[in-house]
Structure P
Amino acid sequence: MLETLKPLAAGPALLSRGLQLSFDGAGAISVPTFAPGAADFVGEGMPIPFKQFPLIAPLLSPFKFATLVGLSEEMLSYSNAESIVRTALMESVALGLDKALFSNVAGVEDLRPPGLLFGVPAVPAAAAGGGRTDTMLEDLCAICGAVAPVAGLDGIAIVAAPPQAVAISLRLLRPPALLFASAALADGVVIAVAANALVSAVEQPRVEDARNAS
């Protein structure tokens with residue numbers, strides 16, 4: 001599903017860059033991680049230091065993401081009904097996923113997971129001065145620097161509102177390789193994500209139809 005939705009929104013494209021798992025019938029997935037920089041040189045004949053996953057690891061819990069669409073008999077009689085409905089559903093799901101993924105809303109048990117920005121303080125914008133490009137670079141350095149200790153240099157994804165995504169692409173001689181635009185973000189919002197620290201489990205979608213539905 002992520003591959004199908006990637007051209008339509010930033011969220012599916014970003015999730016596909018991270019670690020993708022599958023619930024495969026499990027009620028939750030434990031995701032243990034090593035601390036960064038756990039490896040080091042070891043002298044010849046010396047014991048290799050033993051590292052252990054943390055006893056308490058983050059859990060991925062499944063949540064349902066859904067929409068319901070009503071069609072009239074007249075619409076269903078069109079020869080292009082399937083293509084039109086498919087496109088409308090894909091666009092609805094893609095934008096809805098972006099809104100949920102890039103929100104700062106807290107999670108609710110048995111309803112929704114927290115957004116990626118929940119509990120993340122905003123980085124103050126740079127003071128205007130030395131030209132738009134210089135100010136933009138200062139802002140990008142600030143947000144990228146916040147995730148660089150985890151992401152390194154090549155693992156940072158930039159997600160921006162469309163105007164900022166276009167400005168970054170046009171003003172920088174070498175735009176970031178992982179640059180995504182999302183219509184779900186308010187104008188002026190730019191986000192840096194450590195793609196290597198992003199884990200998701202997306203199951204295959206299910207589409208059902210019925211003559212009478214509640």
Structure Q
Amino acid sequence: MLRRFRAGYLPWFAGDDELDLMIPALEQLLVMMPRFRADPTVLTPPPGRHYLLRCPPAPAALPAEWQEHFEVFAFDDEMHITVVVDAERMNRAAALPRLALDMELDLFAATMLPIDGRSDGVGQPYYPYMLMAAEPRQGIIVGFELLTALQGLEQMWPRIPGACADLLVKAGGRPAQIFVQRPLLAKLLAGLCEALEIELHLTRALPAVAAARRAFAELGSCDPP
């Protein structure tokens with residue numbers, strides 16, 4: 001059974017274009033597995049970023065007739081994200097009073113909140129991403145914002161600082177400190193926190209957010225009355 005897995009979406013049926021790629025890939029797997037069992041070094045690349053590449057010598061070539069060689073592929077290890085928060089949002093957030101509390105903040109896939117997708121023109125069911133803030137001492141959920149990754153995660157990342165500003169406006173104030181667990185989230189929020197004079201800290205655990213996530217998951221797993 002073949003399924004399509006895309007960030008922000010529930011597993012779904014593979015499309016014709018994906019099947020066109022998977023069928024020859026599976027055929028090549030059947031060719032390579034016996035060779036690998038007999039000699040595991042057939043997949044051992046030379047030093048560097050070499051990858052085994054198998055190509056048909058002609059369009060009608062049988063899977064076993066494909067030719068192979070190791071080729072170097074260059075990948076960009078750096079992710080370039082341009083973050084822009086509009087002036088209106090920044091002004092509203094900057095005018096907020098200082099709250100006498102800290103916040104734990106995390107972004108996660110809210111798979112417990114599936115959305116059908118057909119009513120808004122998306123054929124595949126999807127789920128939102130939740131940016132959640134919790135107060136660490138009492139474990140109270142301060143607020144959350146929902147985002148989607150329907151066009152890919154790279155399109156969602158730049159919207160996170162703006163969503164965080166909206167969350168603070170709804171909470172009614174700016175905390176003294178915000179704690180995050182993910183380095184990418186810390187980088188995305190660094191400029192916003194600096195502008196709002198909020199100390200941003202990277203930590204190993206977010207116990208208040210973790211407890212809130214468990215509560216959301218249990219709520220989402222309950223059958224409706």
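Computed from the coordinates by the stated procedures, all read-outs in this text should not be read as laboratory data. Predicted model only: the values in this text are computed from it and were never measured. Cβ atoms are built from the backbone, for glycine too; each structure is taken alone.
P, Q: which one has relative contact order in percent (Cα under 8 Å, 6 or more apart), as calculated, at 20? Answer for the origin of the read-out: Q.
Suppose you compute FRET efficiency 1/(1 + (r/R0)^6) of positions 63 and 111 (r between Cβ atoms, R0 = 35 Å, to 0.05) for every structure in P, Q: which one lands on 0.40? Considering all the candidates, the number was obtained from Q. Each of the structures P, Q was assessed by distance in nm of label points 7 Å out along Cα→Cβ at positions 39 and 71; the largest value belongs to P.
The value 23.6, 71 for Rg and Dmax of the Cα atoms in Å was derived from one model only; which of P, Q is it? That value comes from structure Q.
Where does the value 21.8 come from, among P, Q, when mean count of other Cβ atoms within 10 Å over residues 159-166 is the thing being computed? Considering all the candidates, the number was obtained from Q.
When FRET efficiency 1/(1 + (r/R0)^6) of positions 15 and 79 (r between Cβ atoms, R0 = 35 Å, to 0.05) is calculated for each of the structures P, Q, the largest result comes from Q.
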